[in-house]
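S.K.: Next up: the structures, one after another.
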Structure P
Amino acid sequence: MKKPIHCAAVAGISLWLLGACAPTQNVSPLATPQPTQGQSENAATLAPIHLRVGTLKYMSNGPVFIAREQGFFAEQGLDVELVDFGYVDRDMLPALLDSQLDIAATSINAGILNAIANGGNLRLVADKGHVNPDACATEAWLARKSLVENGDLADLSGLKGRTMATWIGTTFEYANDMLLAKAGLTDKDVQITTVADATARIDALRSGTIDVSTEAEPWITHSTEQGASALWLPLSAIVPDLSVAAIVYGPGILDENPQAGVRFMAAYLKAVRYFSAGKSDQSVQIIAKYTGLAPDVIRSACWNSYHADGSIDEQQLMNFVTWTHGKGYLDSLLRLPQIWDPQFVEQAKSMVGE
């Protein structure tokens, strides 16, 4: 039986986790997946393994949703229960540390790094969306339309004195700092604000309360199509190939059942390829089911990019780690093997083909 979350499990973790020991909101397990037609014949011979996987209502979780609905998990002898954390992953990390979850599909942030630094047995094991310079922008800076149309941001120095919205302790704040550095500025030269709700950020861009905001899809398309803002600059112009999210394994996999982690990864990589093949009606329907987004919004949005082999750009990851330490979010620098474990994608690749 899974033990309850204890506050001690998150002691010493950065401000990202303030309130993590409050009662979890909007968390409800989805129905247990059933094997689908066409599942692997080997699934019948595998001992069924129950896994609890934390997810968010974002398009970047598309491959996880597809793996469940298309029976890819069942093919690997997995009984996967998806636990919906809504739009905020703050409560996901303590649940993973306390083995209430086996796996988390989440953002890469200072909280995860601090949990590892404080002895938490967690590892990033696969890319769950990266900033692709060769694709449309799934992560970008939106700006007030007038600033773009009038050329006020034609030079990066035009950022000075502006109000910028970003998510503290995340790869988005890291990208924001890299942007400012390229302009010869720091976060002291602008006003940084955090607005958690995407709709509120879009309204603030429209009203002029916020000048520039880091956003992800589908909010980029939603905001620009509404005329609330303009797409000013893709994150790929500043931090190309940076993974902004990852599949994270907790002690339930790393300590107790690494083979289940390999099976999960094989199903996940198969689903990544399915997702990346294009905006099929089936994929749209599955994503709509789990995110609550309208199918037409999903079709019009830019779809996330994933490395087909599950890899992460290691240099970009370590750049983020170094920045996190420099910002004071991380007490001590971590080495790559403490954070990233490629063994699961390496073993899974032979199961799904190179």
Structure Q
Amino acid sequence: MVNRNRALLFVGSYLSSNAEKKVSNISLSESLSMQLAQIGWTTLLTSRKINPLFRLTNIARDILCKRHDYDLVLIDLYSGRAFLLGEISATLLRMLKKNHVIILHGGNLPEYSKQHKKRISRLFNGSDHIVAPSKYMQIQMAKFDKEIQIIPNSIEVTRYPYKHRELVDPHLVWLRAFHKIYNPTLAPKVISRLIKEFSEIILTMVGPDKKDGSYIQTLEAAKNLDVLSRIELPGKVSNDDVPNWLNKGDIFINTTNFDNTPVSVIEAMACGLCIVSTDVGGIPYLMEDEVDALLVPPDDPDAMAGAVRRILTDPDLAARLSANARKKAESFSWERVLPMWERLINDVLENNETQKN
């Protein structure tokens, strides 16, 4: 039986609203906290600070000063500089003897773990449970913990109007952050290989500029290939606007070089777009080639353009990909995923009570 009379603390970067009145998209864990709160759980979040140092300080203070206000902590773990946030949080919780669960994020975490084996092992060994969003992440991180549980990323499927694609227009959509790991410069290269055959082709590239030079490089590539006039760049959009932007097109291209279980792809599948994606990381575990997507090698504009061409010229293929994509997306609904989280949370809390007794 589910016992919801406990408080949960979520640790990560939750910037959808903050004191500086900035706005950002809602993270997966923040969405999870909201879903749990709606069914009776008490949920706390830390931190909403934008500055990384202030965020870390805020998290440490909340973990220490509010230690009597929560029963279990769920920590977002990313690679790179963000790893330190999870590492310090887990260290403090071990000192306080507080139960905590690690939630793995980001397609680059397996690669990062190869250079930081001792840190990963220490972090995993001190936690109560490890959660991965995909079979890919579970397999890649199994050397550190063989009991990693898969709970997939989730979306509110009903927020994404389904449009069955069959007679497909040459309007492509790309939805990620402009960062080198997502290889946005591949997108204009794909357009340049299709424009002579499909003279009305348009590419909408939605997402924020992460300031690593990728945005400028994408513009330069588009200009050099003489396709800049065919690319629409609305920048970052709110979560509420994502379905509208996705449904402006019929084909979704995912150009990334590293990936795990990208929510943007699941969102596109929910809308019924025909997906063309690189086959990196967790992508082959998320989608099946020729069934609900067409998968191509990374950084191969000819292969990706060829896959797009097939969809534009084969209505039966487009119809199959569209219908199967929506069906796959429905398996990521909160109605299916939230009970998995509740079972995990209760198991950890009950196990802790048993050990105390």
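S.K.: Can you rank P, Q by distance in nm of label points 7 Å out along Cα→Cβ at positions 68 and 140 and just name the one with the largest value?
M.R.: For this comparison of distance in nm of label points 7 Å out along Cα→Cβ at positions 68 and 140, the top structure is Q.
S.K.: Check the numbers for distance in nm of label points 7 Å out along Cα→Cβ at positions 124 and 148 across P, Q and tell me which is largest.
M.R.: Working: P: 2.8; Q: 0.7.
Top value of distance in nm of label points 7 Å out along Cα→Cβ at positions 124 and 148 goes to structure P.
S.K.: Given structures P, Q, which gives the highest value for relative contact order in percent (Cα under 8 Å, 6 or more apart)?
M.R.: By relative contact order in percent (Cα under 8 Å, 6 or more apart), the leading structure of P, Q is P.
S.K.: Could you figure out which one of P, Q the value 1.59 for Cα Rg over 2.2 N^0.38 Å, for residues 84-155 alone was computed from?
M.R.: P
S.K.: If mean count of other Cβ atoms within 10 Å over residues 92-99 computes to 24.6, which of P, Q did it come from?
M.R.: It traces back to P.
S.K.: Assuming -12500 is helix-only ellipticity at 222 nm (-39500 (n - 2.57) for each DSSP H run of 4 or more, over all residues; to 500) as calculated from a single structure, say which of P, Q it is.
M.R.: Of the options listed, only Q reproduces it.
S.K.: So, one more: For Kirkwood radius over Cα pairs in Å, for residues 132-315 alone, which of the structures P, Q scores highest?
M.R.: P
S.K.: Among the shown structures P, Q, from which was the value -0.91, -1.12, -1.19, -1.26 of log10 I(q)/I(0) by the Debye sum over Cα atoms at q = 0.16, 0.19, 0.20, 0.21 Å⁻¹, for residues 52-171 alone calculated?
M.R.: Working: P: -0.91, -1.12, -1.19, -1.26; Q: -0.80, -1.02, -1.10, -1.18.
Comparing all candidates, it corresponds to P.
S.K.: OK, next. Given that Cα Rg over 2.2 N^0.38 Å, derived from a single structure, equals 0.97, which label among P, Q identifies that structure?
M.R.: Derived from P, not from the others.
No lab work stands behind these numbers, since they all come straight from the coordinates. Note that this is a predicted model, so its numbers are computed, not measured. Cβ atoms are built from the backbone, for glycine too; each structure is taken alone.
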